[in-house]
Structure P
Amino acid sequence: MENNPCLTALNQLIADYSLTAQNARLCHWNVIGPHFEDDHEFFGEIYDELADETDLFAERIRAIRSNPISTLTDILKITKLKEYVLPMTARQMQKNMLADYECISNEMWEMAESTADDAVTQDIIVGSQRQIDKRAWMLRAMLGE
């Protein structure tokens, strides 16, 4: 990968969002419990939202004349997050998702600083962090934290 902080940050986000979206899909498909309908819907919203944001990151990379990471091998190599493994309770799914969202948010703080020379990329990261932080808040509320 080129030594460009914007490409590094955007590809990191593609990797993190792609894995988080897949983890949300796993939760969406496999959640059970007394709040099934709400949890099922919530995890579905998460993976749809993350997929849209991932596309935004990839489009920005193309706009700055490079190519985004695109393979599962590269995604798994770059992300610091882990794939979820069943069995999990709905509560554990929520806790895992919250931990991932908080990890991504922390990375975004650093990325916003490292991309200061490119206001458009920085704006994309800051805007996406706003949504990540909102979902983290929702997950904390669901968990009663």
Structure Q
Amino acid sequence: MADASLEQFRVLVVDDNVVVRKLIEVNLTTMGFKNIEVASNSNEAQEKIAATPYDIVFLDWNMPGKSGYQLMQEHREDRKFDRIAFVMVTAESQERYMREAIKAGATSYITKPITPATFADKVGKVVAWLGTRPPAPAQ
């Protein structure tokens, strides 16, 4: 099922739970992603996002300190992050959370527990969205 074109994308997985980070990483690797980094909290994620041009950032909603939702909101306020797909991966399964996240700029919303089929389907849609991005502005 691995797709060679997915190797080009840079991905960051942000979750305070090491098991969940590893599960997402394994699912992404199985799909064909190669450039995967992880962060265990929002501060670490903030530093990595500032230093690296990621294509997809997977964020847990609930983390100690700043939530993944707050981190996404801050980045959506800055136009230089418009080309990043932010994907909430969370146990918050109530529809109001999903609506709130999408309204705030989430590209997709995946509820835990993660199933490989649902994860692959949602990530496939995110990859399709990435294909519609305009070219990056000249530096």
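Which of P, Q yields 0.7 for distance in nm of label points 7 Å out along Cα→Cβ at positions 18 and 74, as computed?
On the way: P: 0.7; Q: 2.5.
The value was obtained from structure P.
Taking 4, 17, 30, 27, 15, 6, 1 as the value of P(r) over Cα pairs in 5 Å bins from 0, in percent, for residues 34-97 alone derived from one of the structures shown (P, Q), identify that structure.
On the way: P: 3, 13, 17, 22, 18, 12, 8, 5, 2, 0; Q: 4, 17, 30, 27, 15, 6, 1.
Label of the source structure: Q.
Name the one structure among P, Q that helix-only ellipticity at 222 nm (-39500 (n - 2.57) for each DSSP H run of 4 or more, over all residues; to 500) of -13000 was derived from. Let's see the in-between values first.
Working: P: -26500; Q: -13000.
The structure behind it is Q.
Work out which structure the value 20.1 belongs to, where mean count of other Cβ atoms within 10 Å over residues 58-65 was derived from one of P, Q.
Numbers: P: 13.8; Q: 20.1.
Structure Q accounts for this read-out.
Match the computed value 0.70 of FRET efficiency 1/(1 + (r/R0)^6) of positions 90 and 114 (r between Cβ atoms, R0 = 41 Å, to 0.05) to one of the structures P, Q, and report its label. Working shown, then result.
Working: P: 0.70; Q: 1.00.
So the calculation was done on P.
Using relative contact order in percent (Cα under 8 Å, 6 or more apart), single out the structure from P, Q with the greatest value. Mind showing how you got there, number by number?
Details: P: 30; Q: 20.
Comparing P, Q, the top value of relative contact order in percent (Cα under 8 Å, 6 or more apart) belongs to P.
Since every read-out is calculated from the coordinates, none of them should be taken as a lab result. Remember, predicted model here, so these are calculated numbers, not experimental data. Cβ atoms are built from the backbone, for glycine too; each structure is taken alone.
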